[in-house]
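Engineer: See the structures that follow.
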Structure I
């Protein structure tokens, strides 16, 4: 347990950081006030960047700040109002509706000067609510700044999106979080500098890892953990065990069904296609760590086997199916190893998308060519009438032909004669398939010339 005088000091620090008696989280107290204090996002606010030049020059424009939690979206929005000397109002799309938006618009029209309206979680507004902003953004009644963790291309109306500049905020790098941590520990005015808090290298690594690129998460963990520090001769120290208990098992950024989810499955698929078994194992582990259902990955592995390995190694599909079945039998975590095995096999296998491309080409031809008649010699002839109509006439039974191949026989509709959909590659088993088809097609061509 922490010493009593330390508890008093923590409470006193919290009170002194607040404008009044109300408690404010450390993450709020340490919110950057200037561009120089801002940590990370150098691609947006670094020297010479468009957004930095706009802020310093006092030129404000409507925008969308898109990025993961704890990357500085709200802070940047506040800086726009500060640097551009404009009124600033905040709405949360979670709790606000059309009524609140109308009130803000009325206020903007009644009071001279620009009004910056910051809408947090703007993607929560439905399409009709988003349309309500259009005329007022268009005529300059208000400057709209929306913050979202979701892809604005999917979540915002095209009409509204075309009037907003999109800025993408990135997850904070470990170096950025390290700098933020040092700033908090040394800041005696707003941070924890008065405590002279000492952290071991292990504790720092734990904090930075648990933060997972989220500045707010880092400061929240640190604020809670600081209350369990012990008094030392030089100040206070935070025990590794206490920090581990505070952090627990942090959740990873993994928005099932969102951009992060599909970005990671895309990375997994492309790593397999690129023959990188190490990357395949990493992205598979990342998805499991984020809480992805292994059965979903198993289904994707089956798709990968057909799409990217195909007939270059037909065993890949069987292995993928076996992995999915093994997981159904064993569950987690034992069954996950079978999926990993299948992924590594696919990554190392020879690659061919010939079947995938051939199937798509055939589908396109089927759609574009319309309803083509089945050639008479290929039609079923189960009745006398069908036979009298010529169904099945002159059909050559392949098994009765030399090599079980009827040279010169055609199987496509007349309008598609000569079309080739499947082009085997020169990898894996398809080398032999390619050679066989070339030989048989040569025989067919010769038979056609003889006729």
Structure II
């Protein structure tokens, strides 16, 4: 589906012959529109929280003001201003803004935009195509944009909450610059709330509303970087105001259970999983509990978190705490039996023990080094002395010849016997660490080999 402040350009009678001057890319706010829409910045100076992109000395701002804006991907969390920036870019360049939602649009819609853009271009008018949630376009849909970006038929701005490196085609990324937008800080959201309360034309300024500073701070923090969410809360709570005061009770009723930044498919999800894993690896139990609790309370599947904790037990603790993996598995199974919230404590306890335990990644490193060696050397043959020789013919071929049975050797160790293929005899894929229970393994291997190396 296509939404455009001037949709008639695409399908109306003027599609074949457009006027030489474009209509403004942004109109005044609709008084019946939601507060977040009415308060949308009309100038770059009104944008909050993105100084690295639109501050006075920012390169992107200079390009926008000079009307030389490149095609771009705006990557950032919800409510950070991606749509607003696209509108301001179009207005600064005197371009016709056309908006598509990648959730509803398809190649047919893109073709309609391109046809209208070509007609507009013949009249000296540029087109900026803004596609929200561009990551939802498949490869074919993304590819449909490429020739028209390349030949200048349109300026493309895509908005995404997903990491463009994974969500978008390399061909599209090569034709558009990626700009990372940040979550709006709590102080900036507070300023936006003040602006909404004082602005009589676009905001709530004509109603004489009051909001205590402590409540304003609470809204700003709870919005979790999403300015749109904060304004939506403010607008709804304003309808519950008593004698002009937006009360704490009204805000609690509106905000309900705070929705934390969390998306099972998005960057916030993987960022928090990464933070949990690194907290465990870094032996910080408190941080591990913090990230695990945030994800549990935000709705992450406990089964997924149990699997991740079990992976950590074998990747980062490993042989330094033999038996811990079994205890983590038991905690995961306890969560499955009890469910939430009763089972939360089982996962929390597992995370604490993982973070506090001695660490060893020797098994993980050995696995990766062996795989790298196999990629490099292929599949060399098994040494003859290690091969099974169940038949006379195989024994005649030398299979098993010279093999020494370790249990018949001192210490149960056939010193000097080689177990790796030819060319890899000197490789040491496993290097024991002297941490926790693995110390005993390291000392035994050193004693057997007699070379001071594990």
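Readers should treat all values here as calculations from the given coordinates under stated rules, not as data from a laboratory. From a predicted model like this one, the values you see are computed outputs, not experimental measurements. Cβ atoms are built from the backbone, for glycine too; each structure is taken alone.
Engineer: Compare distance in nm of label points 7 Å out along Cα→Cβ at positions 30 and 214 across structures I, II and report the one with the greatest value.
Structural biologist: Working: I: 1.5; II: 3.9.
Of structures I, II, the maximum of distance in nm of label points 7 Å out along Cα→Cβ at positions 30 and 214 occurs in II.
Engineer: Tell me which structure, out of I, II, gives 231 once volume of the Cα convex hull per residue in Å³ is calculated.
Structural biologist: Values: I: 247; II: 231.
Among I, II, the structure yielding 231 for volume of the Cα convex hull per residue in Å³ is II.
Engineer: With mean count of other Cβ atoms within 10 Å over residues 110-117 derived from the coordinates and found to be 19.8, which of I, II does the value describe?
Structural biologist: Working: I: 14.2; II: 19.8.
It was calculated from structure II.
Engineer: Here's a follow-up. Tell me which structure, out of I, II, gives -15000 once helix-only ellipticity at 222 nm (-39500 (n - 2.57) for each DSSP H run of 4 or more, over all residues; to 500) is calculated.
Structural biologist: Answer by label: I.
Engineer: Taking mean count of other Cβ atoms within 10 Å over residues 118-125 from the coordinates of each of I, II, which one would give 15.8? Could the numbers behind the result be given before it?
Structural biologist: Values: I: 21.8; II: 15.8.
The structure behind it is II.
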